[in-house]
Structure I
Amino acid sequence: MRRDISKLLFVSDAPHFGGAEQYVANMVAAARIRGISSVVWWARPCTGTEDVFAEARRQGADVWVVPPARTRHLHALCRELRRCVRQERPDAMIVNACGRPRFWAVPWVCRLEGVPSLWVHHMVDHLDYRRLMPARLGGRIEGLNAWRWPQALRHRLAATASTAVVTLNEEDRAQVAREHCIRPHHVHVVRNGIDTSRYRFDSHARTCVRAVWREAGILHDLPTEPFIVGSAGRLVHGKGFELLAQAIAVLRGRGMDVQAVVAGDGPDRQKLISIADKLGVTDYFALLGQVADMPAFYSAIDAFALCSSTESFGLVLGEAMSCERAVVATPTAGARMQIDDGLTGLLLESFSTEELADKLSALASQSLLREQLGCNARRRVMRELSIETALDRTLSLLRRPQTAANCHQPLALPVSRRLEEAA
């Protein structure tokens with residue numbers, strides 16, 4: 001017997017708005033079109049003050065904002081979530097897996113209440129942290145490297161109670177199954193989706209945005225239009241914006257009229273400004289902050305560059321592809337899955353500044369290549385990476401027939417009784 005789903009519950013404790021939270025907003029909008037209502041249960045962390053799920057609220061979701069004091073302990077988190085589940089009575093739940101302490105209990109609460117759940121990994125870091133130095137020795141890992149083992153245990157506990165575990169690409173699927181000791185058939189690949197009706201090229205928006213940039217001094221008033229490279233994301237370590245700044249410096253050194261514009265904000269903003277100043281490209285590397293109309297932003301640029309050191313699925317990369325932009329990306333697991341090199345975009349072989357500069361130079365000098373890559377990219381997103389496809393695959397996992405091995409009736413196991421009593 002397949003489940004009918006008329007209400008979805010999304011659970012998260014995100015400290016800021018990022019790709020995983022945009023995924024929730026996109027899913028809420030797509031579900032609403034199909035008559036499926038949505039609820040977001042946000043365990044607001046101590047850090048971060050922005051309304052992370054304002055976009056989901058605008059898309060019609062009911063958002064429960066739970067203050068940190070009510071989720072500080074395991075029994076408190078279980079109590080608050082169970083209260084939401086019993087009041088909203090969702091047909092299924094989707095968890096933005098973070099691996100933080102206590103969140104492993106979320107699927108168990110839903111299992112106790114008879115609600116199927118998906119444990120979704122939006123980011124699986126392919127760097128082996130066991131071989132990196134801790135922060136106090138000059139590295140970037142906090143505390144002991146042994147943190148990896150309790151995190152794997154928490155993910156294993158969550159996966160045990162979940163209907164299925166979801167990753168965004170095959171490499172992440174293999175890594176999660178291996179490192180968290182989860183049976184491979186329990187882990188499924190469901191790629192994030194792009195709202196293709198919203199993210200599409202708009203020539204009028206391109207003209208308007210470029211005029212605004214010129215008036216604001218972002219674009220220089222020259223006889224010929226410069227080649228504009230765009231990028232987007234939170235300004236944090238690992239997103240590779242310094243690599244883009246270095247590539248712009250190399251291209252400017254070659255005498256090429258090129259500039260970069262970056263949409264997004266974050267704690268590394270001043271650091272990136274300093275890097276651009278040292279490279280002598282301050283006037284050609286613009287940090288725009290948060291951009292309200294991202295489809296217009298993508299339409300205004302000539303090419304899009306994603307320079308992350310690790311990425312399970314580049315949502316901004318997919319959005320740029322949907323807007324028919326020629327894209328260049330570093331060889332992360334997500335980019336390798338999203339781009340057919342030479343057909344729907346250009347994929348770097350390494351994280352080299354020179355290689356990135358060469359790829360951008362090739363795009364700048366070949367307008368026909370840019371047009372072909374952009375058209376192919378749009379077709380690829382429409383065929384395989386749309387939000388409708390992502391929603392279909394997600395619902396199919398949640399609607400799987402109940403069997404003896406996959407039954408979410410309230411449990412009577414000792415561990416479940418202890419969890420229920422604690423809650």
Structure II
Amino acid sequence: MAAKIPGPNRWETLRGLLPVPFKRFPDFLRAATLRYGNIVAFALPWRSYVFVNEPALIKEILVTQQQAFSKSLGTRVLRLLLGEGLLTSEDPLHRQMRRIVQPAFHRERIAEYAQIMESDATEFADRIVSDRPFDAHRAMTELTLRIATETLFGSDESDASEAVADALRLMMNEFPAMLTPLGALRQRLPLRNTRRFWRARAMLDAIIYGLIARRRRDGSDRGDALSLLLAARDGETGHTPGDEQVRDEIMTLFMAGHETTANLLTWALYLLAQNAAVGRRAAVAARDGDRTYLERVLKEVLRLYPPAWIIGREALRDVTLRDGSFIPATTTVFLAPLILHRRAEYFPDPQRFDPERWLGAEPPPFAYVPFGGGARRCIGEEFAMREAAIVLQALLRRYRFRLAPGPEVKLAPLVTLRPAGPVMLIAETD
């Protein structure tokens with residue numbers, strides 16, 4: 001029998017979420033689960049929502065009944081920048097392009113990318129000035145930008161990467177406002193940030209399409225993802241992607257490979273700087289080449305600060321979940337790894353940064369979903385984890401990090417989970 005989902009009334013919801021709902025979601029959703037449980041319904045005047053924080057129900061949404069859901073409004077807003085890439089497209093295009101893009105992440109390719117990652121990470125570590133404060137987020141963003149540029153575009157395309165990064169920053173800042181009822185109107189008004197975004201988008205397209213045209217004329221495989229995409233053909237249908245689709249996939253891979261990995265590394269250094277015992281153990285692992293321990297560190301960072309902190313779907317039809325919860329058609333359904341990963345039932349002492357917890361029993365399926373799940377699980381998961389482990393090892397075998405004096409680091413829950421300002425750290429040698 002279908003059951004109504006409990007939740008706050010519309011006035012309580014407005015009071016908890018306005019003026020910019022997206023930025024206030026983490027606190028609102030935490031409070032809602034404490035009061036109503038792990039499936040909560042709420043509504044704003046322009047849209048109805050259900051928040052799901054229960055692993056078995058999350059599996060239904062992402063796997064068992066995935067055909068009943070499409071991408072949410074937030075993902076559709078991202079199409080302004082990313083087009084119809086893997087992150088934003090729907091089936092059957094998504095299935096087809098996933099088959100085409102997959103070879104860019106085969107283990108042999110990732111092994112080639114790893115050589116670039118190690119070279120860039122070592123060079124970056126050489127340039128760190130010990131005992132002088134630096135902004136870890138800015139530094140990690142610059143490093144992952146360089147790695148993404150070389151692995152996706154080739155080593156001689158720094159102009160393209162800077163234009164992409166500029167458009168990404170503008171999109172991140174505008175994203176919460178674009179999700180409000182006036183978001184569509186903002187895109188058409190001659191506002192300063194809107195004009196800057198569309199200029200950056202136009203410049204970006206000119207660079208990327210120019211790059212694609214040069215590569216098509218050249219025809220050689222330079223070992224980067226762009227070369228592979230231009231030569232790709234779907235083995236099932238024989239389809240070869242056109243310039244627009246290649247542009248969209250490269251943009252998507254660039255955002256995923258640059259933005260999210262920069263955030264992961266920033267939060268890793270931030271947590272290590274506050275946990276001396278874990279920092280010392282990680283330094284020993286880095287010097288000994290113990291990649292397994294460093295991977296546990298990163299897994300724990302992803303638990304506490306998942307870059308993809310919220311995932312949205314929209315119900316295409318009325319849906320009844322296995323517990324009887326009824327979700328009407330057009331409802332936006334959210335799950336939030338940022339909140340799910342801190343459930344004490346699955347992660348004892350959940351606020352504690354403890355890589356050793358991953359030596360024990362794994363949490364139940366879909367209680368830990370930093371890369372999503374089901375058919376749309378992140379295709380670049382292995383790439384991101386390899387890059388983060390390589391960078392972390394290069395830094396920790398030479399330095400320990402501590403927080404510099406300054407204001408508290410706060411969260412900026414935008415498209416990804418960024419720090420709200422600089423993350424000032426000091427690198428020290430033994």
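Just so you know, all these numbers are worked out from the coordinates, no wet-lab data involved. Quantities reported herein were computed from a predicted structural model and do not represent experimental measurements. Cβ atoms are built from the backbone, for glycine too; each structure is taken alone.
Quick look at the numbers
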{"read-out": "For mean count of other Cβ atoms within 10 Å over residues 226-233 computed as 18.9, the structure of I, II it came from", "value": "II"}
{"read-out": "Answer label among I, II for the case where semi-axes √(5λ) of the Cα gyration tensor in Å, calculated from the coordinates, equals 32, 29, 22", "value": "II"}
{"read-out": "Ranking I, II by mean count of other Cβ atoms within 10 Å over residues 242-249, the structure that comes out highest", "value": "I"}
{"read-out": "Read-out distance in nm of label points 7 Å out along Cα→Cβ at positions 42 and 114, computed value 3.1, structure in I, II", "value": "I"}
{"read-out": "Value -15500, calculated as helix-only ellipticity at 222 nm (-39500 (n - 2.57) for each DSSP H run of 4 or more, over all residues; to 500), assigned to which of I, II", "value": "II"}
{"read-out": "Top of I, II by mean count of other Cβ atoms within 10 Å over residues 18-25, largest first", "value": "I"}
{"read-out": "Structure responsible for 2.4, with distance in nm of label points 7 Å out along Cα→Cβ at positions 26 and 370 calculated and labels I, II on offer", "value": "I"}
{"read-out": "Structure with the greatest value (metric relative contact order in percent (Cα under 8 Å, 6 or more apart), set I, II)", "value": "II"}
